[in-house]
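Peer 1: Listed next: structures, encoded as structure tokens.
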Structure I
Amino acid sequence: MTKNLQLKAGEIIEVTVVCNSKFQEIQKLSEIYKIRLKSQAIKGKANKELKEYFKSLGYLVEIVKGEKSNHKYIKIL
């Protein structure tokens, strides 16, 4: 897990989501963040978990692009 995650309000980050993982984790790979989530990508469960995961890290987020894809752009609110 990236413990020193420093994001700014208004920033848009590019993420790749890996669903159905055994644990939650976020890694920074150059310009893209790789996020592992426990839930499956069914009926928006992964998107909901993604938002809750960022909330647990202290960030409110909005999915700007890629709502139904594993490649997303997320805006930090």
Structure II
Amino acid sequence: MNLPMVEKSDPQAMALGYVDDATQVDKVKFSSYVSGSQCDNCVLYQGKAGDAVGGCPLFAGKNVTAKGWCSSWAKKA
């Protein structure tokens, strides 16, 4: 789907600490960050393997980057 990208300034994104590049996570503020975690290996990510962007139910109607991260990250089984 051709959805707009979630902006880091979006209130929901700010509340969840979303970044479009997981290497930029504030590891002090988000101590739950696990090295290597990013949107494309999160159970919530709706993109297909190899997609640069995909949907996320936390940001309805918007895409997140595959290499992004937020504090709701949960490892995909």
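Readers should treat all values here as calculations from the given coordinates under stated rules, not as data from a laboratory. Just so it is clear, the model here is predicted, and its values are computed rather than measured.
Peer 1: Quick check on the output: -2000 is helix-only ellipticity at 222 nm (-39500 (n - 2.57) for each DSSP H run of 4 or more, over all residues; to 500), derived from one of I, II. Which one produced it?
Peer 2: Derived from the structure labelled II.
Peer 1: Determine which structure produced the value 20, 61, 19, 0 for P(r) over Cα pairs in 10 Å bins from 0, in percent, calculated from the coordinates; the candidates are I, II.
Peer 2: I
Peer 1: Additional query: Thinking only about relative contact order in percent (Cα under 8 Å, 6 or more apart), which of I, II has the largest value?
Peer 2: Answer by largest value of relative contact order in percent (Cα under 8 Å, 6 or more apart): II.
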